[in-house]
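Structures follow.
None of the figures in this text is laboratory data; all of them are computed from the coordinates on show. Note that the structure is a prediction, hence the values are computed from the model and not measured. Cβ atoms are built from the backbone, for glycine too; each structure is taken alone.
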Structure I
Amino acid sequence: MATSTLTTCRATGRSLLGHSHPAIAEAVSRQILRGTHLGASTGEELRWARAIKALMPSIEKVRFNSSGTEATLMAMRLARAYTGKNKVVKLQDHFHGWHDYAMAGSDRSAPGIPDASMATMVIVPPGDLGAVEDALNRDDDIAALILEPTGAHMGQMTFDTPSYLKGLRELTARHEVVLIFDEVVTGFRASPGGVQVRYGISPDLTTMAKIVAGGLPGGAVGGKADIIDMIAHRGRVYHPGTFNGNPLSAAAGAVALELLASEPINERADAMAARLKAGFNEVLGRLEIPGHVHGIASMLHVVLADCDCDREICTMPHRQISAAAASPATTAMKRGLQNRGVDIMGRETILVSGVHNESEIDQTVEAFSDTMAAVRAEGLI
């Protein structure tokens, strides 16, 4: 039984800089002495917004809130107000928080949500541009399309990312539909500028949380100025919030993003993720266990299913991925890694940080090798 734990879930994706980064801790401590809630905008909030804009050129203006769920809810409302239309296209199983609209087309149960709310959401299969085009041609009351730009569940269920995103950009522009990238996880991780910079595809709106607030609670919506300008204190989209852009999150977020802009943190995280992916795939091959590890940048997913796919993008049937994730073998893998001192996110997701080192990665590969040998010996594979 392990006596210490190496975390590769990194606080559900918010800790690309690791836990308690000294520069962030210092900034937050300094701000605590100045004030934790001032009831008005601060210089730190402006600095935070400038740091976001410097990394994501598609963003002209930013509005802060307190979480990723609030960010996606605000983005949908802004799109509806901007277009004067009511419906939003969402990809099946894509995760955008827990509000009523986000739960449509989810693989989770959704009691307590009115049918009328669900009726405003148009669900399409991911990766199918034809289905999106049919929906836009069939219904002229669509305000926006929202998606996780690397695929559902942080890229666990992928599609041919660059070409698909390019196709969505062309379709939404042609139909004057607002394109929303939910970069709550991928923002500042897929690259310092997120998926949109990695693949050179600009959305109209971007939702952010996790890394954007430097590990503290916080979220944001950024995008075209004329859409963000739909927010006003009176007469337009109303957006009060006690902790919107709060000084502590602003201080942490500004420092975190400035570090990502000035230091090779993403490069280190990506290199360690590549080392981990290669090690895990070597283990699976050596033990003759059907499966692979795939993922973009520092976001990795273990799939215990028969498919030769160890690249960034793995286009295999979503049903097969879901079945593998729910299998006894995957559950045993999760528990076995925990018992050997490695904590992954959920049952199959690994988020590598810029502070993981080669020794820790190699320890994780060794723990995976021992775990998978035990899983096989138990007859679960």
Structure II
Amino acid sequence: MINANIIHRRQLANIITTINRYFGRKSTFSLEDLSLALFYHHLFYLEENVIYKGKRDQILEQIVRKIKVEGLAGIMGTPQGPFLMNCLANVIKGMYRNEENSPALYDSVNQFSHELLNEGWITKEWSNWGYLDGWAGMANYYLELPKEFSSRAAFLKRLDQVPDEWILTSFGQYPGLPFRQRPLVEVGLGSGITGILTVLERLATATGNPLLATLLEENVRQLLQWRQEVDQTASKCSFFPFMIDRTKREAHYDNRLWWKSGDLGQVLLLYRNGQLQHNDHQARTALLVALNTLMRKVPQHTNIENATIEEGAAGVAELYRKLFHLMGNTQLLDGYHYWISETERLLEKEVSEGRWYSRGVGVLDGLTGIGLTLAFSEYGMTTSWSDVLLI
């Protein structure tokens, strides 16, 4: 019988080799390659291999220069640009906390972050408001910068100066005026209401703004009203919808248990809001829903068919890891280990079916995200890289 740890190490080694080959073919780097910078940054600290540091720094140098030239237009012109900026913030914060001597890089990031603020993005009209591709992603980027950066403080100051009327207009009507131009509203963590409210919770915590906290609580209560009863014997597994029809006031449910859209994203939001608002009922509800999801393992109860972060097993593993860290329930740790095993199994399936080599290197849908999940599992780290996933 092959040892599971051997499979784990082999898969991680194969991922690193594939990503290194991709890096070797690149002569220039663009915003999308922040996935590589994120991967090499954390691998450098996990394995203490300076080769990874050199690759990370090479990528960062080009991309930071590019952002300084292109500004907000370059970010918004890149698919999931705001999310990728959170990858950058995660790397910069990690370097700063570990006292890496990179003053020129820190100054450049701090400077262009000020310049982005001067483009007035906070109160501009956004076509998207979600975390991956819109306002919430840009707001979270500033929250994830080192607290010592003056651009982070400037963002919080400007947000504090925004009129209450704008805040009410933007966040005061469920399912949210950010979606007023859309009859169908996404609910998930990646591009939907849950992601926006998660960032709103972080903003309320960072600023102490009572209006933000009040609107957050109102929206979370509205979200709870859409919770349905579940019956796994009838394959009716999801508590929360993935889509809301604003016109008909109808909710649409399926059984997906993804990072991008699934009950575990709502669990995190409920628990964090319960902590912020001192609402024990919401925190208990979050735990009950989380424990119920542990019974969902067959594909028809999860819609999971691959190993990725966005819609696959690695994303579920990261969610359970964070929930265990927050709630301390060991059953959630069991869930984490189960979905790490599923990540490995689904990767093996891709190899056997010849689909491995067509897998990209993105964080959400590719090898860097899967690789980071396996790497942190391999080294037994209780913390993770998953701040960039809003978890």
field: Structure (I, II) behind the derived value 15 of relative contact order in percent (Cα under 8 Å, 6 or more apart)
entry: II
field: distance in nm of label points 7 Å out along Cα→Cβ at positions 99 and 315 - structure with the largest value, from I, II
entry: II
query: Thinking only about mean count of other Cβ atoms within 10 Å over residues 155-162, which of I, II has the largest value?
result: I
- line: Calculated from one of I, II, Cα extents along the principal axes in Å reads 66, 56, 39, and the structure in question is I
- prompt: Out of I, II, which structure matches 10.8, 31 when Rg and Dmax of the Cα atoms in Å, for residues 123-162 alone is calculated?
  reply: II
- line: Calculated from one of I, II, helix-only ellipticity at 222 nm (-39500 (n - 2.57) for each DSSP H run of 4 or more, over all residues; to 500) reads -13000, and the structure in question is I
